[in-house]
Structure P
Amino acid sequence: MTHIAILLAAFNGKEWLKQQLDSILNQNDVNVHVFISVDQSLDGTEAFIDQFATSDKRITVLPHGKKFGGPAANFFRLIDDVNFDDFDYVSFADQDDIWFPDKLLRASSKLQGTGADGYSSNVTAFWPGGRQILIEKSQPQRQWDFLFEAGAPGCTYVMTVKLALIIKQFLRDNKKAMTEVWMHDWFCYSFSRAKGYQWYIDDYSSMLYRQHLDNEVGVNSGRRAMLYRVRKIVDGLGMRQSVLFADLFGLKENLFVKKWVYGQRLGFIFLAFNARLCRRRFRDQILFFFSCLIMAIMYRNN
């Protein structure tokens, strides 16, 4: 039977963790082992996890007491510290979702069937009160989308151990630069695509993706979420990540990348008119186009 290591990063998640862990531990036809790292919390998450772990040997809790300041550093700690030798696949998990029972079985089957090393999928977002919507991330991949967006919510990610070990080594070799990465899922997808690994994005919804005020990023749905992401592009945070990834992965001298990576006005205009190569979803291509034009207009030559 397939063995899968689940890397779960937690922070002030006591309210939701039991439901999430139950959904992970009850996955169909795969063997799972959950490794949990808790960012120093105020709601008793550490004590809850310690107690919960005593009831199931498939849970390993990493030493408490570290303060990461965000999920990326917490997930990178998990990748670095967990031994993957006894597993076939590595999966990420957030603390507050609900996985469908065949989530991991389908993911591992798709990886085996396609020969891909990375997997992600659509999700079904849900809110208090019962509202649900399908969040589609499975549009056809574009040549350069990996430098500008993730492959789907990171909680859907499943990777082969081969890929996970390569990412682990890269993290160890680039510790200083990795402190500048603010989205672990975007990084892993970007790394994989940049290094020539095949990534499969499934049109199947594998889980219920909880939405609430404490979400670190949340689902890209609705006007508020759209404005949030446009602001992240226009204020330069998203573009700085794109530049960082291009630099980390040795792409700055690529003919396409070098036209925009140095952040000049003509570079933003170039990106705007190549939006179809940079984002998967048509609506996101339109938003990317206008965001790049705004950055071009706002550009000031220092």
Structure Q
Amino acid sequence: MIGAGRKSLAADRVTRLLERLAYQISSARHSRGEEAVHDLRVAIRRLLQALAVFKPQLASKELKKIRRSLKDTMALAGEVRDCDVVLKCLPDFRSPGAAALREKFQVRRKAAERALLSALSRWLARGTSSKWREKLEIAGFESPDDSTLRKLPRLAKSFFKCGSRAADPEASAKDLHQFRIAAKELRYTLELFAPLYGPAMRDRQDRIQALQSLLGRINDLHTVRRLVSQAGGHAKIEAALKKRQRRKTQEFRRLWTAEFSAPATAKRWINALRWAPRKPMARVAVALRPAAEA
């Protein structure tokens, strides 16, 4: 059980992320605002990535059920988030068509919010966080050669491969989406292991986050275009959104070319992540010190 005996890195990280998720669920249930829903989605993503990374050390038969429940909640929060993204963009457009669209998505947002709040209320009423902590049994994290550490170089390779493809002028929306996923997986995994690798890891996390911000904006604009089209369409708004998306995509490609495209950069990152700490438990002790949430 989490917390039994000497706490491992896996136990510490999963416990902290469960606690963070419980906090964000409570926050989203009470505030219902755009930021609270966004933070809830980030908390779910981080926990899902931790469960994937530490899967070899999770002895629970409930893992699949827990992941499915998290993904279901993520989908409900995604419906609300999509409406928030549209409603945030539409005030830029002054036309009767934009006003009609705003009204449609305000109604849609309220319906999505009700579904999400119902699920969050059930989650809190059932004490889901406490039950999951009891069900997730985690073995010790002792060896620097553990399969969990070997995931980092593989994720870095995927990050650079997908990034090169996404930065190509002929890249598709699917290529950009796949790279966005690869960037999230690498960043959230780096967060789990950063204390084992020292302060240089923070710089890599920051650089990935800068890419994520651009990719997120591109994805938001793509989402708004799709939803506006599904809601009946508005040619001028869709054209303006497409132009913005193209500018943000070009900005992403410039950033990738300037900071990530050199083969030596990928080699440095991958080699750095192959390094295994000689005294892992000493570094784990540092990792388990209380720290502010990112």
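We did not get these values from a lab; they are worked out from the coordinates using the rules stated. Everything numeric here is computed off the predicted structure, so don't read it as measured data. Cβ atoms are built from the backbone, for glycine too; each structure is taken alone.
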**OP:** Using the calculated result 64, 52, 29 for Cα extents along the principal axes in Å, pick out the matching structure from P, Q.
**Re:** Q
**OP:** Supply the structure label, taken from P, Q, corresponding to helix-only ellipticity at 222 nm (-39500 (n - 2.57) for each DSSP H run of 4 or more, over all residues; to 500) with the calculated value -27000.
**Re:** Q
Original post:
Once Rg/Rh (Cα atoms, Kirkwood Rh), for residues 169-248 alone is calculated for every structure in P, Q, which label goes with the largest value?
Top reply: Q
Original post:
Where does the value 23 come from, among P, Q, when relative contact order in percent (Cα under 8 Å, 6 or more apart) is the thing being computed?
Top reply: Q
Original post:
Just checking, which of P, Q has the largest value of distance in nm of label points 7 Å out along Cα→Cβ at positions 113 and 129?
Top reply: P
